[in-house]
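Participant: Multiple structures follow.
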Structure P
Amino acid sequence: MPLPDAERLCAALAESLRGELAADAALVGIHTGGVWVAERLHAALGLKTPLGRLDISFYRDDFNRSGLHARLKSSEIPFEVTDRAIVIVDDVLYTGRTIRAAMNEIFDYGRPSRIDLAVLVDRGGRELPIQPRWCAHAMSLAPEQNLQLEQGADGRLELRLAHA
């Protein structure tokens, strides 16, 4: 199955967000792929509010089962969250559990006026009632398939299909 071009999806997602964000809206990318997408969106939209980054490892509901990952990143929210519109950015939306964890972490920083979701790809298979407001591409994948966003040495983003 041919996969869509991740760079084109980023451009399409930026175009979808253009003109729809509140003036003081903030983007928060989820490590790692969501941060890559959020960096592209932030630059394309020329946002003044600094970009936020989340590592939701400690907020996952399977933390006790999976434990810590070797590549933990730090979370950075360099702006006031309270009463601000937040857009969580992720690369691939699947069960919704990552987004639930991201929302839990954001509320530890304050109470936003609203939270929206922008994703590069919605692959289906939701376990929680989470829906993106902006999505560049939707597709259906079997549960044993895994869609991953990778960044090459040249910085170019590419989608890759793997089997779990």
Structure Q
Amino acid sequence: MLHYFKAILALTFGLIFWSSCGDLPISNSSIEIDPDGWYASDHASFEWDIVDLELKYDAFVDIRHNSDYPYSNLYLFLDFTFPNGNQRRDTLAFTLADERGRWYGSGIGDIIDYRVSFQENFEFPINGKYRLKVAHGMRQDPLSGITDIGFWLEKSQNPH
């Protein structure tokens, strides 16, 4: 029953995000995290193709967690692989709750969705297939309370 509720919730939020934007995203996918915890060695992997180097893009990481997530912040390691095999690692750090413990994201019940922008109005350097692996960089391993990790790539809303 919980998986059914989560599927309905994901579909609802997906439709809201989709209907609020004029263009469909270049990439939009989500990976469910093991309910027993997210191990630092378990990467959420995403891939997409870039065919137009003239476009500018906005990229986001989607975090879904429950109210049992024990921290107010989250560190992620983003490992990019370019079509030519070159790699780059970025670290993303952000705050999920204020000093009183109120979650910044939105959601229904104890499920909270949070979208983090990490690249805005940028251009890809070469055409081809890109890959992204996302891992957590927290000291707790496995990390509890994270239920899904997603990647969203769209044409920039401000391409100038």
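Participant: For which of the structures P, Q does the calculation of distance in nm of label points 7 Å out along Cα→Cβ at positions 38 and 94 return 1.1? Write down the numbers at each step before the final one.
Facilitator: On the way: P: 2.0; Q: 1.1.
That value comes from structure Q.
Participant: From which structure (P, Q) was Cα extents along the principal axes in Å calculated, if the value obtained is 41, 38, 32? Let's see the in-between values first.
Facilitator: On the way: P: 41, 38, 32; Q: 43, 34, 32.
Of the options listed, only P reproduces it.
Participant: Let me ask another. Match the computed value 42 of relative contact order in percent (Cα under 8 Å, 6 or more apart) to one of the structures P, Q, and report its label. All intermediate terms of the calculation are to be shown ahead of the outcome.
Facilitator: Details: P: 23; Q: 42.
Of the structures listed, the value fits Q.
Participant: Quick one: helix-only ellipticity at 222 nm (-39500 (n - 2.57) for each DSSP H run of 4 or more, over all residues; to 500) came out at -7500 when computed from one of P, Q, so which one is it? Don't skip to the end; give the middle numbers.
Facilitator: Numbers: P: -7500; Q: -4000.
Traced to structure P.
Rule-based calculations on the coordinates, nothing more; no lab input. Just so it is clear, the model here is predicted, and its values are computed rather than measured. Cβ atoms are built from the backbone, for glycine too; each structure is taken alone.
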